[in-house]
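Enquirer: Following this line, the structures themselves.
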Structure I
Amino acid sequence: MRFAYLGPEGTFTEEAMVRYAPDAEGVPCVDVPTVLDAVRMGEADFAVVPIENSVEGGVNATLDALAQGSPLMIVGEVLVPITFTLVARPGTTLADVRTVGTHPHGWAQCRRWMRDNLPDAVHVPTTSTAAGAAEIASGEAQYDAALCSRISAERYDVEVLADGIADNWHAITRFVVVSTPKKLPPATGSDKTTLMVHLAHNEAGGLLDMLEQFAVRGVNLSRIESRPIGDSLGRYGFSIDAEGHVTEERMQAVLIGLHRVCPLVRFMGSYPSAEGRQTRLRPGTSDADFIAARTWVRSLLDS
């Protein structure tokens, strides 16, 4: 199987791909939209992209690329602990570093370390953490050093100036595995459903109406983030991760409710949670409870 991922070789995304599918053939791509388009155009069977970081929150490039274009489906997720390595050309010392290349999310997770150890260093954004290391190794970098993964430091011909860099030692990035729409992964009891939901424009209480669809059916949200729709100012959609699987009665009831009150609901997949924690059901929200209630109403109509 061919897996497109955010390249070049040595990114945290490649590490996530290897964790999910150790025998897969990797197809490195320059950015997230290109990764997802590789699946849309049949150049890869699956894509692996970062969607959420425990320090910086949602990865906007991924949220927007998934919400636009022909539909894609999330079929799995991978959690990768994140620490960084500072690398440079051989012969460089920390005292020589004035500019540091890395992805903006990488820089955000190392600001305090940089302030304490390289207070005058300026951030130069790169398309990925590995891209910074690759450019350092090739001599094409317009910066003195790069923040990258340990895999990148080992793969490229660079010198390690500092290892194990992190402002938050509990930092984790969540990656999702994406394919074209196909048969859903079966429910496990520890699942997530990802949606993009638009609210009615300029309608008071629209957000409350949307959230109530989840609350009254006992469905917990593990992530909700607003993203501009892009057609005019003040128009936002919501990227949502809900605990549960679309084959469950309560999740189907949520989707029916959302379809009634929201102008657009985009289903992006139901898939096993990487955490493996079993979903706790609120009393009255199990499949048996929904079926019993529906059976009771049917009995009233048949009497």
Structure II
Amino acid sequence: MTLPRALLVSLRPHQWTKNLLVVPAALAFSKHLFEVDAVLRVGLALVVFCALSGAVYLVNDLTDLERDRLHPRKRLRPLASGELPVPVARVAATLLFVGGLAGSLALGPFFTAATLAYVVLNLAYSFGLKNVVILDVLAVSLGFVLRAVAGALAIDVHFSSWLLVCTILLALFLSLAKRRHELVLLDASAGDHRRILAEYSPYLLDQMIAVVTASCLTAYVFYTLAPETVEKYQTERLALTIPFVIYGIFRYLYLVHRREEGGSPSDVLLTDRPLAAAVALWAVVIVAIIYSAPGLPVPRGQ
């Protein structure tokens, strides 16, 4: 593997799909999907978070270097295998952090504050929170929430409280499923690779996942039927998207429990066709419903 390729692999571009969370709240749900200026601003926000998340992955790999070498899969990563020199990774992470934060200034102070919060949260995770039970998965989940909120801030639109609840619950669901996958995969050596895994058990994680799954589905149902949602979009048809959400979550649970997947939500989404189809259909139906409703576009800043 050449040095540029080793660096690119370490940035994990396949994981950048997580940054697409800046799009729904900022464009689709705010009814600015077909405005060129809004699309360009959200595109820049997407680039900023790709740069910052790439830097975060490098920092995580640097802090977990020795433990990754004990992992059956992570030992093949460029840093753990020695294909990417540590000094190069440190310089690249610094440049990406600086470049990402510099780019965020073009989208306003509130967006910059959100990106700073994202950086601080991830650094706190890398150097401490990842070793604190429960707070580790909460920190990862808040990273998803900050992406979604930042997308709305990039074009100065209101972020629904219901969508905020749905986002954090879905993020918790994915984070807990990932922890379960790691625990089952590593078995007795789980604590040697990641100290926090010794604090969990499959049963405990299954209980947490069950609570979060039910809460997530309930919150989404309430969001689609809430009076403020109906008033905003002048339609009750958002409830038609509920079956896609139910299928998507149940399909993911099936993959976690029967296929022993879930270690990387991005990989699962890209490789499992039924799940990808459910997400795509949900997005298409959402856009069709929102943009065919008689209501007027929601003014920015309201």
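Each value in this text was obtained by applying a stated rule to the coordinates, not by laboratory testing. Nothing here was measured: the structure is a model prediction, and the numbers come from that model. Cβ atoms are built from the backbone, for glycine too; each structure is taken alone.
Enquirer: To which of I, II does the computed value 22.2, 87 (Rg and Dmax of the Cα atoms in Å) belong? Mind showing how you got there, number by number?
Expert: Working: I: 22.2, 87; II: 19.6, 58.
Source structure: I.
Enquirer: Moving on. Figure out for me which of the structures I, II the number -9000 belongs to, where helix-only ellipticity at 222 nm (-39500 (n - 2.57) for each DSSP H run of 4 or more, over all residues; to 500) was derived from the coordinates.
Expert: Label of the originating structure: I.
Enquirer: One of I, II was used to compute FRET efficiency 1/(1 + (r/R0)^6) of positions 17 and 105 (r between Cβ atoms, R0 = 30 Å, to 0.05), and the answer was 0.75. Which one was it? Walk me through the intermediate numbers first.
Expert: Numbers: I: 0.95; II: 0.75.
Source structure: II.
Enquirer: Continuing with this model, one more query. Thinking of I, II, which structure, once distance in nm of label points 7 Å out along Cα→Cβ at positions 41 and 225 is computed, gives back 2.6? Each step should come with its number before you reach the end.
Expert: On the way: I: 2.6; II: 3.5.
Attributed to the structure labelled I.
Enquirer: Okay, next question. Rank structures I, II by mean count of other Cβ atoms within 10 Å over residues 1-8 and report only the one at the top, that is, the highest. Could you put the intermediate results ahead of the total?
Expert: Values: I: 22.5; II: 13.2.
Biggest value here belongs to I.
Enquirer: Where does the value 3, 19, 33, 28, 14, 3 come from, among I, II, when P(r) over Cα pairs in 5 Å bins from 0, in percent, for residues 81-152 alone is the thing being computed? Provide the component values of the computation, followed by the final result.
Expert: On the way: I: 3, 19, 33, 28, 14, 3; II: 3, 15, 19, 20, 18, 15, 7, 2, 0.
It traces back to I.
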